[in-house]
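For reference, the structures are reproduced in the following blocks.
Read-outs throughout are calculated quantities, based only on the coordinates presented, and are distinct from any laboratory measurement. What you are looking at is a predicted structure, and each value in this text was computed from that prediction instead of being measured. Cβ atoms are built from the backbone, for glycine too; each structure is taken alone.
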Structure I
Amino acid sequence: MYSIVREITDLSIRAGVRFHFDSMIQRVNRNAEGNQVSGIRLNGKDYPYDAVISDLDVNTFYRSGLLECTPPKWGRRQALSTSATIFYWGVTGTHENLDLHNVLFTENYREEFRHLFKLKKMYSDPTVYIYISSKRAPGDDLPGHENWFVMVNAPASNGEGRDSEIAATRSAVLKKINAALGIDLSTKKKGLYFTGGSVHPGGGIPLCLASAKIVADLIDQ
């Protein structure tokens, strides 16, 4: 999957694109009339451009203050779409009954989506997607192991109660995998903890520091 990023980057460089890595955008500039964007301010320097493209969520972009303007009306009350809960697991053994892409379907799609969109809660029998890149790229895992990217649908969330919801989702996913595939991944090793960007709450320096704090609190308990 990362090869796509690498190829696009190489193609862009050959086409004359200049990348500014590890750089913070202070704002999106506007022309004198204020009716059109004119570039960006990057690391204290203004760069003129005919167009600016943002890959931020639309609502997040306008709330960030990068562009001094009144957010468009259509975005102010826009309902949030569903999200996802993702687990990255290193799994002992190789499983011939699994392929690169695998889906364990819920028994009741209507009820799953009622929970996601109406109740804003995780469903006890979620649809589970399992991606194992080592099925095609053996170097992605350790010998005798597989790397599992496990994803389930999640409701839009403001972050409240997310930790307990993730724990409940994890239990439901492990139970479903065991029932459907006969693979028990629930074994825990006492005294073993993980921290960093590959575990909760995610990647990036602030979240990695939060991960370390969570582990410290768990050990204190």
Structure II
Amino acid sequence: MKVMHNNINNMNVYWQALGAKSEGGYFINHTWPNKIWSANLSLDLNEQSKLLNAGQSLMTVDVISEDELATSPVVLKGQLVMMDLDLTTGSNATPSQTDLSKQGRAIVQVEDQAQADLWTEACSKAFNYQIDKDAIRQFIQDENSFVLALTIDGEIAATAIGYLTGDTLGIHQVGTVPDFRKQGAAAQLMHYLLEIAVEKSCTTVSLQASKAGFHLYQKLGFNQVGTLTSLKLA
């Protein structure tokens, strides 16, 4: 558990910042990202499953046996690879805004409600599920948040969120709008976020990788530290 501490802590605080409520010793998002979890992401299947509603995900880093699942009201929804990058061992280069502009590209930080709504629409397309625009409108007011969009010829092509917890920058919602995939947009956002981490004197960058992003993160030097499991009602 110790090796996963920075990753777990960042997720916990980040999800809370998206409007979670504390109920019965657990945290619950009643809208997107629709999660239930404990602060250390340990699992109490009997108690937490009682709080779970359709459309919500129960999150844990614990290993769950098939026997446990077979006798519970939940089923496996998905798993992500928890990955960390140690910034104390070297630096990471990033393309400058000048380089991006030559490609008709720019990276902008979302700072107002109009931008937040456009970002929400693009991120929803990238992930094929609906992001809560009110959560993002509120979230951009958090001084620890960096809600970023990469634009190509003025149109949002990719999205990402950076969230600071102590000396860790957590990276979330890295996604590319379908029409702009396989053009390097996500990689450029990642380099930009790594530059932010260096500027903020972070020692660790954390994320949770899907199969689609795993190889990119490996190339950037991220290492696996655990597995994040999501469960849903059967």
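Looking at mean projected area of the Cα convex hull in nm², for residues 57-152 alone over structures I, II, structure II comes out largest.
Please state which of the structures I, II yields 2.5 when distance in nm of label points 7 Å out along Cα→Cβ at positions 33 and 89 is computed from it. Corresponding structure: II. A value of 14 was computed for relative contact order in percent (Cα under 8 Å, 6 or more apart); which of I, II is the source structure? Answer by label: I.
When distance in nm of label points 7 Å out along Cα→Cβ at positions 41 and 209 is calculated for each of structures I, II, structure I gives the greatest result.
Taking Kirkwood radius over Cα pairs in Å from the coordinates of each of I, II, which one would give 18.3? Derived from II, not from the others.
In this comparison of I, II, the computed figure 15.0 for mean count of other Cβ atoms within 10 Å over residues 17-24 is attributed to II. Of structures I, II, the largest value of mean count of other Cβ atoms within 10 Å over residues 105-112 belongs to II.
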